[in-house]
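Okay, got some structures for you below.
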Structure I
Amino acid sequence: MDFDLIIVGLGPVGAVAANLAGEAGLRTLVLEKALTVFDKPRAMGFDQEVMRIFGDLGLADKIAPYVMPYRPSEYWTTDSSVIRRIEAAEPPFQLGWAPNYVFMQPQIESTLRENLARFPSVTVKLGAHVDAVTSGEDGASVTVAESPSESNAPRTYRSRYVLACDGGTSPIRMALGLEMEDLDFDEPWLVVDVVLKNGGGASLPKTNVQYCEIERPCTFVVGPGQVRRWEFMINPGETPAQVMEPAFVRRLISRWLDESEYDIWRASSYRFHALVLRQWRSGRVFFLGDAAHMTPPFLAQGMCQGIRDAANLIWKLALVNRGTAAPLLLDTYQAERLPHVKQTTLVTKSLGKLICERDPAAARQRDERLLEEMAANPCGTVRQSLIPGLAAGFLSASAYGPCGQLFPQPLVKLPDGRQCLLDQATGATFRLVVSNDVDAAVIARIAEECDAVRDIPVELVVIGTEPVGTNAPPHTFQDSDGMLVGWMRRHACSAVIARPDHYVYGACRQAEEACAMIRELAAALGAGNPHENPAAAACA
């Protein structure tokens, strides 16, 4: 077997998957047909969950110049009245990072690629055109035409698994004849990015705006630095080629800016789709990102969905590759990601339907309804509340409390006096978090259970709000702002197991129950007998 994993496609999703695979020590081959990063932005927003993953990869400081916290969003109707607000959660931030960001995609992608040089187990081949992918019982093979190449003969590589991160037109998906479920959203839009000149843009909105206007619905986004984005619905009778003409674009932008105030960076037409793949796996081939789903941009979740795919799948592949988990664990990938993606896409579609309403009577009804909702909830909708947790998959059978939710990440102080985010102290692994008011004898038994499952990396975390002494055990932490301690109290749990992708596997009211939950976790992974894997029941 040449590799443990072959990743086809080195866009943001493939690049994150490759970095996570490198962290996990998987022998990975990455194949990308383009020789360079695409130099124009496509995605512009990502959320706290993605920033947490970037932080886990050690990239937070490197990408800091290219990201900026996302502004709240307002929905304006035709007379410029505000009919809806989507706000950001207030600090302390539950995942340790601001809730949402705007970013410069070319620079972020370049940073992700550069980071791959850290991993001796990862090989990247650019200019590699994938001709065929086949899957068998004992492995998969990928046939590639490489450029430049000493010969014109294609080369075939063997691996245990293949990740298709090859985009919305995914040749791998098309060759396998896999179907996408159409969630009934298909609208033509023009996306324009401009770079403001010095002194330009003073009259622009200071926040993001959805212009819910009958004549031409559009979106305004405050990008990082001097970048500003508009998205315009293409009206009937207009063609993509016509609306991308610089003169046409400048006429649209003239409502907000004089052409002396900016330079056009990009103008591209798209059809905004809502599609979800029905079958996310074919044998040893898995589909991620746009190859598995397409999400309209109205909640800035398109790229986020794909990066969640990578974070969900790579730790499972690593455990299976090491023999720590049974292959059935990989079936939880679709069980978890498909409903999560579908629900997030449906929420995004509902926002798009609000924005794209062109019927005057229906628009009046929309405005009245949203104004009533604003009166009842003047603080607005918190964006993070629109993203679901996990409802099925590799979760504790007890399904108590926060099971399936994202596990918070507090700022913690270590016994040696250092202060950092929790992930930096523990790594992105299984963590069993126990409140420090639990009896010491119970904590000792829990520690013994963690040691007993040595093949499964489980980090014990004992946490409270009190300062920890220099002689305290290394697994003892102070929750600097009390965020995680407060979260555990609200959920009435004394112990929590978090997965490597930061979703809660299970929680216990009484800490004594944590020993049984560790044994349940080990049994659910089912490495001992892949044909009798309790994960199947947990995933039902």
Structure II
Amino acid sequence: MDIEQCFHRIPSRLNLAMSSVADAADRRPLRLFFIPYFASGHLIPLVDIARFLSARGVDSTILVTPCNAALVRATVDAAAAAGLRIQLLEYPFPFAESGLPAGVENISALPPSECHKIDSAIAFTRATLERLFGLHHPDAVVADGHFHWTIDIARELGIPRITFAAVGTLAYCVSHSVLTNQPFKDVIRDDERVPIPDLPHPLLLARSELPDFLVQDTVFGSLIEEVFEADKASLGLIINSFTEFEGIYLDYFRRVFGMKTWFVGPIALKDSESRSVGVRGGGVDPAAVGNRARCLSWLREQKPSSVVYACFGSWSQFSGEQLREMALGLEAAGHPFLWVVREADGTEWMPHGFEQRVKGCGLVLRGWAPQVELLSHAAVGAFVTHCGWNSILEGVSAGLPMVTWPIGTEQFINEKLVVERFRVGVKASDSIRSAIDLNRTIVKATELAKAIGSIMDAGEAAEGTRRRARELAEKARAAVAKGGSTDKGLNDLIEDIYVWYDDNKKSAAGKAVDI
């Protein structure tokens, strides 16, 4: 929908009908705005959350720039065609102001050295978003944490603001603990692991393994205090997680932030039965459709639980040397593998004769892949992952043991959940690496092959890892089932917005009486 168009189905703002949960059917549906960050790992799950809330009667509108809209349009259109009240509202990306060329609206299109321009662009969207809020006056806004100033817009309009967290609860807690307690202030070497204070269990990290905004001057890092303050002033935080996975951190989180949290994941598991799962994240262009068909055709020829699926997200930019070691490691592991690499990586790095040697037992796929669909395929038995939060939850949902290979942001923190807390995976390498320079330490082929073997080969230890992965998936399925913790979280989120209006209505009435 064009920015100048009004919503034909959004009426002028009405007073919400305040009532108990039992009277929910008599309420006017809530009209929510969703504002995702310019990254696929933020955009896709927030669109999914908007869909799930629409399935519960919410009227959802996702505000996106044109190129980002293209990534999720098929998903939104399919949901709308199924009768859900959901739509996209496009607004222009500020290319000139942020110093980016036309058509570059997502961090996946940029090298790490240029991604700060995406963060800088956010400030230049404020005037446009303020105008859209004033024009349509939603009942609440669900904003990615990067859009911290939406708290000011919400206050001006007298509506609640809710933060969407694209990371897990543990990552939030670690970031806050590091900023507050400064455990690295007297540490000289950045590869020395130290304890992170105040967490409910021991956790060691090196400075090099921390997100860049905690150790460097970054656009987002310069605003982190404002981001946290906006979070604290919001109605609460939506997290793609589930109680049985991260509930242990909620006491710390609520004590520090003093705000509500709603676990609404694993989103991938809730979406696994959707007919649109095969196009989730952009699989509608001819190349993507071809990739999906090629993957599924190849997997049909493989034995159950025999395939190692390796994928490192849309933002990984490995050196040629590292890609060669990765190829040789997958080959040496001796298991069938499906390896997704970026189209931009080309083929110059490929070991001589590699594709010929692995033909039939290895598939190298360039470009987009339907990851959620592939992970749930019966032929897939393990996941080599960069530990992005969405990928972690997708691996957990599929009940797969993981080989963890974090490359940046909060991924080294996420690895702790997989390897140490739940023991459903192993590290690709024991060396201390960097979240800022993913190629500073090269993971050798022998290390990768050994890690894959430790979860795919026969033996008591490998079977224990696989069993724990299956058991964790069962807990995830119970969470999203009717009556589960996630099902309750989604219901509570809707109810809490209604209650916010009820409380504010009573507060306004009390002030009128005092006058």
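Here mean projected area of the Cα convex hull in nm², for residues 184-295 alone was derived from just one of the structures I, II, and that gives 9.1; the source is I.
Given a value of 5.5 for distance in nm of label points 7 Å out along Cα→Cβ at positions 192 and 360, calculated from one of I, II, which structure does it belong to? Label of the source structure: II.
Quick one: helix-only ellipticity at 222 nm (-39500 (n - 2.57) for each DSSP H run of 4 or more, over all residues; to 500) came out at -8500 when computed from one of I, II, so which one is it? Working through the options, I get structure I. A value of 1.4 was derived for distance in nm of label points 7 Å out along Cα→Cβ at positions 96 and 384; which structure in I, II was it taken from? Clearly, the read-out refers to I.
Compute FRET efficiency 1/(1 + (r/R0)^6) of positions 288 and 504 (r between Cβ atoms, R0 = 41 Å, to 0.05) for each of I, II and report the one that scores greatest.
Numbers: I: 0.95; II: 0.35.
Looking at the calculated values, the largest one is I.
A value of 3.7 for distance in nm of label points 7 Å out along Cα→Cβ at positions 136 and 472, calculated from one of I, II, originates in structure II.
Read-outs: derived from the displayed coordinates by stated rules, not from any lab. Only a predicted model underlies this, so the values are computations on that prediction, with no experimental measurement involved. Cβ atoms are built from the backbone, for glycine too; each structure is taken alone.
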